[in-house]
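Participant: Next up: the structures, one after another.
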Structure P
Amino acid sequence: MIKHKYKRSKQREEILNILRNTDTHPTASWNYDELKKDFNNLSMGTVYRNVNILIDQNLVTKIESGSSFDRFDGNVEAHYHFICRACDSIYDMPMSVMEELNDQAGFYTNHEIQEHRISFYGLCENCNDTDIEN
């Protein structure tokens, strides 16, 4: 894959800073709301364009959560996620990545497996407590 060299951008640097300093896995709209405070002429198109550049540079990942809105993660280290089906919150899972899954999948398919992503789905602690109370 050909990587493009991009000019420095204050907005992009701030988006990366925001994503690296939150564990909420925010949407582009959330990033827009955070940045709009400091960049009056900011557009949603600018946010999306810069997030896509950060993804292209492997500095940010997009999380496929089944939601209608893309969610983004500033932690590009291999890790798993938990996605709440009730409130759509996304949490990093505090568990080790099982690298042996790559070898197993490669053995059964004859493909070269380079990585895997796993998301767990269910009710988060807050939604589960609410469900139990009702």
Structure Q
Amino acid sequence: MQKQLSEKKRFSIISRIKSTNNAWRGIGIFIRSTHNAWIHCFFGILAIYLGFVLNISNIEWVLIIFSIGFVILAETINTAIEIDIDLTSPTYHPYARDTKDVAAGAVLITVFISCVVGLIIFLPKILLLNTI
């Protein structure tokens, strides 16, 4: 039997901490099931490596970290949408395809934006190294 809204549990720090297990499980599902996540992680690690090698500024670090985070966030949301669509529409439906394609397009947009940020930050520094 479902609880009424008025019968909500009291706030508990312990239950909040225990509920993070679900989030960690979700991250595990994401990492195991999303092949593109490994590609995003590779380029994220490459950007971090270049940041150390090229000694980027604090502001540039913030932009790089946010860019990496936005791409991974978009990919996790895309994965969640794909899992849901596969559950709710197991047979082919054009709207299901459209939903998945739009979610994948959102990831692609974040990747493009991150590439532009990376080029703006890293390209001048790399070109400067070639002139030395």
Structure R
Amino acid sequence: MSRKVNWTTQRRVIFDLVQSAHDHPTANDVMERLRGLGYQFAYGTVYNSLRYLVDMGMIRELKLGNAVSRYDARLEDHIHIICDDCGKIDEAAASLPAEWLQSIERSSGYHIEQSEVVLHGRCPACQQTAQGQLRLQ
């Protein structure tokens, strides 16, 4: 990162909140958590701060399907898994094989700088719920 970050109080608090979150919060989630911590930031301040932090490369904006944007402070490449039943988002500590990325670069002519992989499935809690419903039938 070559640009110097202009840390305002609001940006620092919002960055710290996103960095400590383990659930990829939406802007609305960030707003609610800030209120729970006693902060009274305006919606515009939260949205503008999130945009600034994304633009400065401090956090990632995740646009997963048609859902609202979510924010992630983990900047290294990693895989997201979305539960198609409840919408929960988890991370997998795995990376794409280098040979896949190299093959894609060769065939497309692109130089891949960052990868985002999203997998879909059913989380363990939803699997249990589905199994319980099958037993009741």
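Just so it is clear, none of the values below were taken in a lab; they were calculated from the coordinates. A quick note: this is a predicted structure, and the numbers were derived from the prediction, not measured. Cβ atoms are built from the backbone, for glycine too; each structure is taken alone.
Participant: Looking at distance in nm of label points 7 Å out along Cα→Cβ at positions 31 and 111, point out which structure of P, Q, R has the largest value.
Facilitator: R
Participant: Hey, helix-only ellipticity at 222 nm (-39500 (n - 2.57) for each DSSP H run of 4 or more, over all residues; to 500) derived from one of P, Q, R reads -13500; which structure?
Facilitator: Structure of origin is R.
Participant: Sticking with this structure for a sec: Quick check on the output: 161 is volume of the Cα convex hull per residue in Å³, derived from one of P, Q, R. Which one produced it?
Facilitator: Derived from R, not from the others.
Participant: Using distance in nm of label points 7 Å out along Cα→Cβ at positions 71 and 103 as the calculated read-out, with 3.2 as its value, let me know the right label among P, Q, R.
Facilitator: Working through the options, I get structure P.
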